[in-house]
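Below are structures written as C-alpha cells.
Please treat every number below as a calculation from the coordinates, not as lab data. Everything quoted here is computed from the prediction, not taken from an experiment. Cβ atoms are built from the backbone, for glycine too; each structure is taken alone.
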Structure I
Amino acid sequence: MPFDYNLDYDNLDLRKHPELYRVGKGEQGVLLVEPYKSEILPFWRFKTPPIAQESAEKIMELFENYRKHDDFVGMDMARKFIQMGYTRARRYTNYKGGRKYNEDGTIKERQIDPEKAKSADIFKVYWDKIRKDEDYLKRKKAHQQTYG
C-alpha cells in the first residue's frame, strides 16, 4: 500500500498507532511521521564527511534502539532518514545548492562536489546494511502483511 498522506500527522502519534503506518516507497513521509521525525531529524546532517559519519552512526544507533524496543515504525523511519542522507548528499554532490533545475525548467549542468560525494558514500554504507538486514526485512514484510 502507498504511504497515506491523508492522515492528520500533526496530531497523530504513530508509536501509539503503528497500525496506521504505511511503509510506502523510498522516503515517503519521512518529514511527517511523529514522534520519529522529532527524534531523528536533529541528528540528520551531511555537510561534510565527518558530520555525515556522526549523523549516520547516530541514526543507526536509533535504528537499533527501535529494534530493541520492537518498534518497526521507528526502524523504518530511521531507514528513511539514512536513505535520505544518501539521496540528498548525492543531489548536493551533483548540483551546487542542491537544485537540479534552472528557473526555466531545464536541468543544470552537474558540478561534482567530492566532499558531498564522500558524505553520500557514508550514508550508502548504512543504507545498504539496513537493506540486507534480515530481521528488518522480516519485520517490514510482517507489518505490510498485517496493516497493508
Structure II
Amino acid sequence: ALDRLDGAGWHALHSIPLPGGDRIHHLVIGPGGLFVLHSLYARKQKVTVADPMVCLGRREPYPLLRRVRADADRASYALTAEVRPVLALVGPADVAIPGPLREVRVLRDTEVEGLARLGGLLKPADVEALHAMARDRRTWGSVG
C-alpha cells in the first residue's frame, strides 16, 4: 500500500536501521508531510488502543504508542523536520479506541493510501530533498 503512494508524489522507505539495533518500520514522505508508520500484524484479532497501551486480542496490553512516538521523535531529530507517528494495523477484526490519542494516528492497512490525500505542507522540492536525506545512512548514525 505504501509503495502505491509513489505515483502521487510520495516516497516510502522501509526498515530503516537505527543505532542500538532498533528499526523504523516505514518512513513516508510526501506533500502531506512526514510520517513514521509502525505496522502491527493483527490478523482477525480485536485491537484496543488506549494511550499509551495497545492490546492485541487477549494478550497483555503493552505501551506500543510510546515506541511509535519515540521513532517519530528520532526521525524528526535526524531529518530536522516534523515527523508524525502512525500505527498501521494489518488485518484487524475490530479496532477500539476508547479515548483520545495524543499525537498518534491509528489506521487500518486499508486506510494507509488515504495519506496521499493529505497535502499542502511540503513542496515537491522539499519532498525530494527530505527523501534524499532519509536515504543516506549517515543521517541515521547520530540518532540515539
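Structures I, II were shown, and distance in nm of label points 7 Å out along Cα→Cβ at positions 109 and 125 at 3.9 was computed from II. Each of I, II could give distance in nm of label points 7 Å out along Cα→Cβ at positions 5 and 53, but the derived value 3.8 comes from I.
When distance in nm of label points 7 Å out along Cα→Cβ at positions 21 and 61 is calculated for each of structures I, II, structure II comes out greatest. Match the computed value 25 of relative contact order in percent (Cα under 8 Å, 6 or more apart) to one of the structures I, II, and report its label. Only one of I, II returns 25 for relative contact order in percent (Cα under 8 Å, 6 or more apart), namely I. Suppose FRET efficiency 1/(1 + (r/R0)^6) of positions 69 and 101 (r between Cβ atoms, R0 = 41 Å, to 0.05) works out to 1.00; of I, II, which structure was it derived from? The structure behind it is II. For which of the structures I, II does the calculation of helix-only ellipticity at 222 nm (-39500 (n - 2.57) for each DSSP H run of 4 or more, over all residues; to 500) return -6500? Only one of I, II returns -6500 for helix-only ellipticity at 222 nm (-39500 (n - 2.57) for each DSSP H run of 4 or more, over all residues; to 500), namely II. Here FRET efficiency 1/(1 + (r/R0)^6) of positions 45 and 133 (r between Cβ atoms, R0 = 41 Å, to 0.05) was derived from just one of the structures I, II, and that gives 0.95; the source is I. Among the shown structures I, II, from which was the value 23 of percent of Cα pairs over 26 Å apart calculated? Comparing all candidates, it corresponds to II.
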